[in-house]
Structure 1
Amino acid sequence: MGINIRAVEIQDARAIHRICIQDEVLPYMVFLPSMRVDAMENRIRNLVPNQFEFVAEYDGEVVGFIGLTQSPGRRSHSGDLFIGVDSEYHNKGIGKALLTKMLDLADNWLMLERVELGVLETNPKAKDLYEKFGFVVEGHRYQA
């Protein structure tokens with residue numbers, strides 16, 4: 001069956017939460033381990049028009065997610081990206097499929113000139129993936 005990328009739905013909150021709190025994923029996420037599923041549902045329910053989220057399904061199971069927030073006003077030519085992939089599905093093309101879908105939206109529909117993301121130095125797999133998509137390091141944030 002393979003990978004299917006689709007828009008996020010409220011019922012995906014439990015799967016996204018499960019991914020975020022995995023031992024191999026949590027250290028790289030901005031979500032707190034105490035974040036509850038209902039808070040994740042509310043976040044999805046309250047997406048505004050400049051926020052876009054997709055999930056990746058593999059054989060019908062949600063195994064990854066990606067989000068983009070288009071900046072408002074004078075920075076509307078740019079957006080901020082976040083992504084997470086179930087640790088059991090690393091190195092299986094999930095991140096690549098999610099980034100391909102989101103960057104298509106950013107480039108060809110939103111006409112963004114700039115997409116930004118943050119990645120920890122301790123996450124070399126993610127850094128390698130982002131570099132393959134043309135992302136470059138512009139600086140380092142200390143004690144951020």
Structure 2
Amino acid sequence: MTVHIKESKTDPFRLGHTITVGVTDSEVRPVQALKTYFLRRPITSGPLFIHASGKPLTKQTLTIKTRQLLTQTGFNAADYAGHSCRIGEATTAAEAKLPSWLIKTLGRWSSDCYERYIKTPPSTLSGVSAMLVNTANH
């Protein structure tokens with residue numbers, strides 16, 4: 001499935017960008033979720049996220065709704081902000097060992113600034129000492 005982004009802050013010339021959403025066989029099924037959402041939408045074109053009235057969701061409303069969902073599912077909403085999705089995407093992609101060019105493509109980054117978004121989990125850091133000692137002993 002493809003979704004066209006008309007404009008974004010990563011698109012300074014407002015040329016638009018088309019992203020591909022892939023099918024998965026895991027619990028997370030973005031294509032199925034989007035198809036279900038499209039069946040319930042009152043209109044078929046325009047902004048992706050809209051109110052029942054058809055008006056576009058504002059950044060503020062999207063943030064409020066996201067924080068409500070986080071709270072309902074047991075997360076501390078205060079730990080999340082506007083860039084949390086970008087941080088999560090970059091971190092997950094790095095943990096999956098995707099090449100840097102692909103991480104940049106996924107986040108539509110034109111520079112290596114995506115590296116600032118990657119959060120190293122404690123589980124990774126806990127093994128660093130052993131790796132360094134093993135390397136030093138060879």
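We did not get these values from a lab; they are worked out from the coordinates using the rules stated. If you're wondering where the values come from, they're calculated on a predicted model, not measured in any experiment. Cβ atoms are built from the backbone, for glycine too; each structure is taken alone.
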Original post:
Hey, helix-only ellipticity at 222 nm (-39500 (n - 2.57) for each DSSP H run of 4 or more, over all residues; to 500) derived from one of 1, 2 reads -12000; which structure?
Top reply: 2
Subject >> Per FRET efficiency 1/(1 + (r/R0)^6) of positions 29 and 125 (r between Cβ atoms, R0 = 30 Å, to 0.05), the highest-valued of structures 1, 2 >> reply: 1
**OP:** Taking -0.40, -0.57, -0.90 as the value of log10 I(q)/I(0) by the Debye sum over Cα atoms at q = 0.11, 0.13, 0.16 Å⁻¹ derived from one of the structures shown (1, 2), identify that structure.
**Re:** 1
Original post:
The value 11.0 for mean count of other Cβ atoms within 10 Å over residues 5-12 was derived from one model only; which of 1, 2 is it?
Top reply: 2
**OP:** Output the label of whichever structure in 1, 2 has the greatest value of mean count of other Cβ atoms within 10 Å over residues 77-84.
**Re:** 1
Original post:
Which structure, out of 1, 2, was relative contact order in percent (Cα under 8 Å, 6 or more apart) calculated from, if the result is 12?
Top reply: 2
